[in-house]
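Bear in mind that the values in this text are calculations on the coordinates, not laboratory data. The structure displayed is predicted, hence computed values, not measured ones. Cβ atoms are built from the backbone, for glycine too; each structure is taken alone.
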Structure I
Amino acid sequence: MVTNDPDIGFFRSLEQKLHRPEIRRSPDTVRALLADDFIEFGSSGTVYNKASIVEALAGESMTDTTPLPEVHDFAVRSLALDTILVTYRSIRRHPGRGMEKTTLRSSIWKLVDGQWQMLFHQGTIIPP
C-alpha cells in the first residue's frame, strides 16, 4: 500500500495492536511490527531500540483485563509514498485508583519489504 492518501483506519489498527497486552507479550509479533532500526523516546524519558523495547514490553505486568488506552485526535500524514506520520493523544485510565495518564504520541511507519513497520515512536506525557 504505497500511497499519498493513507488509510487512517489501517494505521490506527497498527498503532492499537501495540497497545494490546497479548501483542506486547509476544516478542515475535512485536519484532514483526518494528523496523530493525526502530527507536523510541518513551514517555518515561527512556530511549529504546528494537531489542530493548521488545524485552521491556514482554516483561510488563499488563493482563488481558488491563483497560486499553483511549485514543483521541488520531491523524495520519504522508511524508513520502512509503512513509507515514501518525499522531494522537492517548488516555490510560487506572480503574479503582482514580488515576489517568494522558500522552501525546507520534509514530513514523515505513513500508519495508511490503510490510508497514514502525520506525520511530515518541510519547510525551501531558501533566494533569
Structure II
Amino acid sequence: MLQNAAQSYQTNQATTATPAELTFMLYNGALKFLKLAKAGIQKSDVELINNSCQRVQSIINELIVTLNDAYPISQQFRTMYDYMLRRTIEANVRKDIGAIEEVEDFFLQFRDTWKEAMLLAKNRG
C-alpha cells in the first residue's frame, strides 16, 4: 500500500513537472542509480550493477534526446552525455567503481548547476 502511494506520488510529480523540473528529476534519478551501482560493485552483485547501470544509460539517453539543437551549448552537452554513457557502459562491463564515481561527479555538477539555474529563473520571473 505504501509502495503504491509512493509510486502514485512520483507519477504525479513527473506528469505535472515543468521541463526544467523533469531534467532535475532525471539528474537525481541518475545519481540514485549510480549509488546503487556502486553498492552492487562493493557487494559483487552483478545483477544490481547491471540493472543500475542500464537505468543510468536510459536516463542519459533521455537527456540526449531532449537536447534542443537550436542552442549551440546543446552540442557540448551531447558530447558530455556521450562520454558519460560510454563510461557507464565501461563501468558495467568492467565493474569499475572509478568510472561510476566519475559519472557521478559529472551528474552532481550538472544537478547542482541546474538547481541554481532553476532558482535564478524563478527569481527573475
Given a computed value of -30500 for helix-only ellipticity at 222 nm (-39500 (n - 2.57) for each DSSP H run of 4 or more, over all residues; to 500), which structure among I, II does it belong to? II
Taking distance in nm of label points 7 Å out along Cα→Cβ at positions 25 and 57 as the quantity of interest, name the structure among I, II where it is greatest. II
At a computed 1.13 (Cα Rg over 2.2 N^0.38 Å), which of I, II: II
